[in-house]
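*Asks:* So, here's a batch of structures to check.
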Structure I
Amino acid sequence: MEAQAVMSEKYFTQTELNFKPAEATQKDFEEWEEKELNWWADKQLLIVAIAVLIQFSMLGFMFLIMGMNQVIFNG
């Protein structure tokens, strides 16, 4: 009975998380934009083009396998 009384008196709380970005000066922002953001912007088209090429290649491969299965198993 005593153990139950002790457990009921404890309250567990979740710690608060702070997801706010740190304040930055205009100079900090421009430095970040020049060093990190612009690099991704320059590479963005190439990354998307590679992803599209892979997706269409996989779609073609899927159709090829389905066609081969049709010929092999219904031949």
Structure II
Amino acid sequence: MEPYEQSMPEDDLEGMRRVCNTKNYALSTNPFNLLNLKIFPNCSVTCVPQAFFPGSIAVAVRDESPYKELIKQK
């Protein structure tokens, strides 16, 4: 990311604005994040199939949560 850390978009909405307004700009984000944007910039967007970064997420729940068994994995 160096030396461009300071020029990174603060959120997906800002990233989408840059995609729409800057030639040769690309945004790497989760497609579900884009679906949740309240305001979507006025431009055409194409998702690149099979282009993703592998990773994992963590979900924290309380011991007494009814969702604990649902998301528990070994």
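*Asks:* Figure out for me which of the structures I, II the number -23500 belongs to, where helix-only ellipticity at 222 nm (-39500 (n - 2.57) for each DSSP H run of 4 or more, over all residues; to 500) was derived from the coordinates. Intermediate results must be reported in sequence, preceding the final value.
*Replies:* Working: I: -23500; II: -6000.
The correct label is I.
*Asks:* Something else: So mean projected area of the Cα convex hull in nm², computed for just one structure, reads 8.1; which one of I, II is that? Numbers along the way, then the final one.
*Replies:* Details: I: 14.6; II: 8.1.
Comparing all candidates, it corresponds to II.
All of the numbers you see were taken from the coordinates with simple rules; none came from a lab. If you're wondering where the values come from, they're calculated on a predicted model, not measured in any experiment.
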